[in-house]
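Colleague: Some structures to go through are shown next.
Nothing in this text is a laboratory measurement; each read-out follows from the coordinates by a stated rule. It should be emphasised that the depicted structure is a prediction, and the values quoted were computed from it without experimental measurement. Cβ atoms are built from the backbone, for glycine too; each structure is taken alone.
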Structure I
Amino acid sequence: MTLLLDTCTVLWFWWNDPQLSPAALALICDPNNRKLVSRATPWEVAIKVSQKKLDIGGPYRGFFPQHMSRNNFEWLDTTDDHLAALTTLPFHHKDPFDRHIIAQASWEDIPVVTPDVAFDQYPVRRLW
């Protein structure tokens, strides 16, 4: 199965954070599952680091390449189709990064691994 990982899910997995649900951990650890990370995720993290709202435990530069490679995660690049899908999403969720991930998941028809129940208001499958 192909999975799209929400930003908090990616970070919690990398940091072995207990907030990551056992089901989400099992999905991510399953070698048969393909794990995708939206290109919106490092953008969100960079903004939060610059605002001092997030401490990633070291410098930002190199953080994502190191963890992406170590965990065999793949990037989900943003396409024009994703952006077009974003323009039609209702505003149940206000966070622009989550909306971007929702649009990608909806267009690609892949489930999102996230604890965020607001995703349930959209035509995406949420796993947690």
Structure II
Amino acid sequence: MSNVETYNPQSLGPAIMPYSNAAVANGFIFIAGQVALDPEAKVVAPGDPYEQTKYTLLRIKTILAEKGATLNDIASTTVYITDLAHLPRYNEAWSEVFPDHRPARATLVAGLLIEGLVVEITAIAVLPS
């Protein structure tokens, strides 16, 4: 028996690899790397960091909502972008989604596994008490 609960919101479609979209343990939600894939696993807005950031954060919002949490419960994120040139548009979308709440964040330039994806985001949130 595990002290970790894993889950995959059906509305996001199935995970495309052997992992869970999120895990809950010790009052935290650990969200796996989310990308701009629609429920049929098609890339949303290929190559567009602004739209992909907004869509990916919407996926994270969906995952959090299943456990009664919101984007404001996020404590830390790690973001992967494929090119430093995407940083301004990614930051623009980020600021629109997080106008006041500023979770801790690391941003790295890295390759992503599916062509057309330019943003991937992981997050750790605190479950509301």
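Colleague: For which of I, II does FRET efficiency 1/(1 + (r/R0)^6) of positions 39 and 79 (r between Cβ atoms, R0 = 25 Å, to 0.05), calculated from the coordinates, equal 1.00?
Modeller: On the way: I: 1.00; II: 0.65.
Matching structure: I.
Colleague: Assuming 69 is percent of Cα pairs over 11 Å apart, for residues 47-94 alone as calculated from a single structure, say which of I, II it is. Present the calculation step by step, with values, prior to reporting the outcome.
Modeller: Numbers: I: 77; II: 69.
Attributed to the structure labelled II.
Colleague: A value of 9.9 was derived for mean count of other Cβ atoms within 10 Å over residues 55-62; which structure in I, II was it taken from?
Modeller: Working: I: 9.9; II: 19.5.
Structure of origin is I.
Colleague: Still on this structure, I have one more. Where is mean count of other Cβ atoms within 10 Å over residues 7-14 largest, in which of I, II? Walk me through the numbers before you get to the answer.
Modeller: Numbers: I: 21.5; II: 13.5.
Max of mean count of other Cβ atoms within 10 Å over residues 7-14: I.
Colleague: To which of I, II does the computed value 35, 22, 18 (Cα extents along the principal axes in Å, for residues 15-70 alone) belong? Please report the intermediate quantities before stating the final value.
Modeller: Values: I: 35, 22, 18; II: 37, 25, 15.
Considering all the candidates, the number was obtained from I.
Colleague: Can you say which of I, II returns -12500 when helix-only ellipticity at 222 nm (-39500 (n - 2.57) for each DSSP H run of 4 or more, over all residues; to 500) is computed? Don't jump to the answer; show the numbers that get you there.
Modeller: Values: I: -12500; II: -7000.
Only one of I, II returns -12500 for helix-only ellipticity at 222 nm (-39500 (n - 2.57) for each DSSP H run of 4 or more, over all residues; to 500), namely I.
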